[in-house]
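J.: See the structures that follow.
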Structure I
Amino acid sequence: MEPEINDSNTSSYWSSVILASVIFGLISFALTIGAGYYTINSEPTNTTINPSTIVGAITCLFTAFGGMLAVWHYTREKVDSVVLGKGALIGLLTGIIIGLLSLFLSNVIWPLIDPSYTDKIIDATMRTMQARGMSQEQLQKMSDMMHSGSPWRSIGYAVNVVIFAFLNMITGMVGARMFSENKEQ
């Protein structure tokens, strides 16, 4: 007997999306804050690749699997099979929520817990740029831009959300192929 394919709109995927988003959003936030404190408490270096950069790359790679987890949960709890397009949608939504949740926790909630965190990160960044040989004039411009809440910061946040969305869309499609009982999609 063939398993029933129930991939209609009546089976909501939102509980799976939210579950995976919260798990991966919290982990992303924790790793990002941890890397930030590492940066704050480390000596400035003249290298581009440092432990904080490596943690950032690992966080991005790890967080990309939120879409796959959401599809796995959805196929276990709601349906037997997911078409590739729905896997992509579940992954995309998961990635957007991960990015927004991590952004919210890092920029709204964490400053309530440690109000000096952002200033400490900026100071650590300035020390690193000075160690790399940046002139005093360039350092001052950079400091002014960082403290002013430059639009570049908002653009960086948006790019982060888009990257999470794209990577999770891909892992959502992979999850649709891996976890669906009906492999003939």
Structure II
Amino acid sequence: MSNAIEIYAQAFRLQSEGRILEAEALYMDVVRKYPDSKEKEYAQIQLEHLRGTASETIVVPLQEKEKPNALFLSIPALALAVLSIVLSVVLVNLFIQQKKESAYQKSYFSALFASQSNNREAFMRNIDAVKRLQPKNPEGYRLALDFYIRNNDVAAAQRELKACPTMSPTEIKIYYDRIAKMKKL
């Protein structure tokens, strides 16, 4: 054995085989013969370990190194559980949103059909559902305005125009003009 690395490696092998006295002698050789090497520092740590004088932070038994940390194993499981819950909530919300959209479309087309067939009772029932399902969507209000204007119901058309939440100023002016023409007739 001619250099510090080889002597240190041989000592480490002997230590792992349980041949402690032989390993200790080789570590001492590294410390004496190679005082400026990194292996000298490593050999000193091993000697402290063998003599039982090593600090707790340096000595970690091999069995504990091999044991998986319960916290480390539970973090992925916890993350997976949280991700599953979040995904479930998102899917449930998408399903609910899809059901609401389907109900809105059914009510809207039923109101449109009732409007075209001039069935006021069916129209009112469906247009109320449309506005309840999507209160900020102006489509239901437009459909109701057109129905009231077509049936010359000025008061209902005016109420509907005031209740409509999101029409553009240009569109509001068009409906006011249409209602004004109804009043002149």
Structure III
Amino acid sequence: MKWRKSIRWIILYPALTIAGLLTVLTGSPVPLWHIEHLNAPVVVRSISETHFVLEDGRKVVLPFIKVLPHENPLFLASIADGIEVSPSGEVYGLIWLDRNCGNDPVVWRRLRINLSFFAGALYAAGIDESLIHPDAIAYIQENKRIDLSVSSGSHRKLHLNAWDWSKMRAVQREFEWKKDAGTK
């Protein structure tokens, strides 16, 4: 009978305590993950300043982008597993997004991202000024650029953080505003 009490104190109670704390802090008793995938990934054979060369020989350019951040390690990490080219011409890649808070129950998060928005946030000078107003590009460059010169544990692991994600969303709003203004 004594060994049952020992097992309870050594294994069961600590496990229940940890699960209870995780539930209180994050809303989930176990760490969660959110992993997205590309629908039809194609390997990128090479990347130049203006386009991707895919394994099947196609050359793909990003909408709204005239110069790619082709040497940026985060950008290269996003295309490492290939890219997806949608029928509308949008190009997607995959990148890890780190937790922004200990209260976030999703510990592992890999997201499918629009590479045009990502390239615009990484290198605003590469945005095509014939499509996006120069003032909007200057705003992105000043306020919404993903800055790799600032030391970040996420960037060292070739991951994005929550601030980077919000900056990509700001670039997305600028691009979508242009699309909406162009159709009216």
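None of the figures in this text is laboratory data; all of them are computed from the coordinates on show. It should be emphasised that the depicted structure is a prediction, and the values quoted were computed from it without experimental measurement. Cβ atoms are built from the backbone, for glycine too; each structure is taken alone.
J.: Going by mean count of other Cβ atoms within 10 Å over residues 81-88, which of structures I, II, III comes out largest? Mind dumping the intermediate values first?
T.: On the way: I: 20.8; II: 10.1; III: 14.0.
Largest one: structure I.
J.: Given a value of 41, 19, 14 for semi-axes √(5λ) of the Cα gyration tensor in Å, point me to the structure among I, II, III it was derived from.
T.: It traces back to III.
J.: Let me ask something else. The value 20 for relative contact order in percent (Cα under 8 Å, 6 or more apart) was derived from one model only; which of I, II, III is it?
T.: Considering all the candidates, the number was obtained from III.
J.: One of I, II, III was used to calculate helix-only ellipticity at 222 nm (-39500 (n - 2.57) for each DSSP H run of 4 or more, over all residues; to 500), giving -26000; which?
T.: Derived from the structure labelled II.
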